[in-house]
1. With P(r) over Cα pairs in 10 Å bins from 0, in percent coming out at 7, 25, 25, 17, 14, 9, 3, 0, pick the structure among 1, 2 it was computed from.
2. Could you figure out which one of 1, 2 the value 19 for relative contact order in percent (Cα under 8 Å, 6 or more apart) was computed from?
3. Any idea which of 1, 2 comes out highest on distance in nm of label points 7 Å out along Cα→Cβ at positions 154 and 186?
4. Of the structures labelled 1, 2, which one yields 14.6 when Kirkwood radius over Cα pairs in Å, for residues 138-209 alone is computed from its coordinates?
5. Among 1, 2, considering only distance in nm of label points 7 Å out along Cα→Cβ at positions 34 and 50, which has the greatest calculated value?
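Where a number appears in this text, it was derived from the coordinates with a stated rule and is not lab data. Note that the coordinates shown come from a computational prediction; the quantities given were computed from them, not determined experimentally. Cβ atoms are built from the backbone, for glycine too; each structure is taken alone.
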Structure 1
Amino acid sequence: MTVSLLLIDDANSVRTIRVNRPDKLNALNAATIDALDTAFSEAETNASVRVVVLTGSGSKAFVAGADISEMNMLTPVQGRDFSLRGTRMMRRVEKLTKPVIAMVNGFAFGGGLELAMCCHLRIAADSAKVGQPEINLGLIPGFGGSQRLLRLVGRAATLELCLTGAAITAERALQLGLVNRVVPAAELEAETMKLAAQLANAAPLALRGMLDCVNIGGECALEEGLEYESAQFGLVFSTEDMREGTSAFLEKRKPNFTGR
């Protein structure tokens, strides 16, 4: 019987995508990368999904890295294609118009940390460890690790993590700004779902506008980013959710956002 590479569940507008290769510590092979690409494409177009939570099966690993057994015999051209394959998938996650939360339940090394970094928010168990250990294999990060690390934690920390290949604790990752929150492992799922529920109840079009502003602003000059933000700010005035939100505030009641 074929075991699904991903386990997908929906509840209260939150879709949970779980990488399901626990015997391989959820390592990313080509088939899993393709399955994730398809899953996030479907989440994007499904109007009932407002938030996505991404995690790994089992208690040991979020995603322990790329599948070394698959990479070992790749030619240079195949290696470049494998890198582009993963990069395209992670870029899809990063540019999703709905919030994506990485629930880091264990090891997130190499491609696993790269996958977590392309998510919009990261909540880690206090037992989790993260790192970019490619140097120990004679490799470099191939799914955007050097670039996203640089933007998240700065040059010095990026060089330290990439040049030494050292694993760091969740607490150290929090200090560096690599994760947003660290919680006790036993509380990880509850705390992640609590945040997901909060976001699922927020105005979807406003969430999309903020994600767009941060994505665009992170890749352009300040003046262009400010212009884009102003345009998006004006655009939300055309939404029913903006009228509902401001009216609810004035009427001292809870808003009911519909995504229109």
Structure 2
Amino acid sequence: MGLAMGPLHKHYFDGALDTLERIRTAEGLSALSEVLNSAFSRFGYESFCVVAAPTAGQQKFSDKLLLRKWPRGWYEQYISSDFHPHDPISNYSRSQTHSFHWSSVSIPKEDRKANGIMTISSNDYGMINGYCVPIQGLNGYQATVSIAGGEIDPQSEAHAAIDLISIFAFQRLASIRHDMNVPKVLTAREKEVISWAAVGKTAWDTSVILSISVETVNKIAASAMRKLNVHTRAQAVAESIRRREIDI
């Protein structure tokens, strides 16, 4: 017999499942950001950001910042003051495999800029309590989801839910960014033909709808399949949806 789930545990569990579904169906970075803002706010965290691991091609902090909802003015000050290289939370997170509270990070007293970052973020922008979820992949550290707020939910169950939400959100974020970088190859006419195929219309049906010949429909479909590197219209439909060439 399994352990009974108490009301408190069930509250966090149900909330997390609802958020995961909203993340799964989020279309685009703006929609995903709104979902995360709503989810983290329930735990008292008003600010968040997702920062990727540095790569050779990313020289600036803005290149690594994948998603953010920060207090007004903090981003500009953070960039203009070149805070990122001195940020103790960001530096610490890259070596961690488990989530942690900002308060658990030791700040060197001699590092005036590091101490300044923590003081300014807390006193000027209300980022008093912070929590980080490092994201690890097969090749090591990938990113950090960092959240902050004033009066937060201190329950361990709340942070377990945040961990789950953060990991799932990063995977969705990576998928959205990948789709954004996939080049669009179909013409407007090719999209029309494949879209009608997606809803079950035959070549003849499509020819009537578009007022063109069946032969022309087939030529257009063949052209689309070549561009998508597939061999059937069913595959063309699936690949077009995956690449966001068409919507159904």
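1. Working: 1: 7, 29, 35, 21, 7, 1, 0; 2: 7, 25, 25, 17, 14, 9, 3, 0.
Of the structures listed, the value fits 2.
2. Working: 1: 16; 2: 19.
Among 1, 2, the structure yielding 19 for relative contact order in percent (Cα under 8 Å, 6 or more apart) is 2.
3. Working: 1: 3.6; 2: 5.5.
Comparing 1, 2 by distance in nm of label points 7 Å out along Cα→Cβ at positions 154 and 186, the maximum is at 2.
4. Details: 1: 14.6; 2: 16.9.
Corresponding structure: 1.
5. On the way: 1: 3.5; 2: 1.7.
The maximum falls on structure 1.
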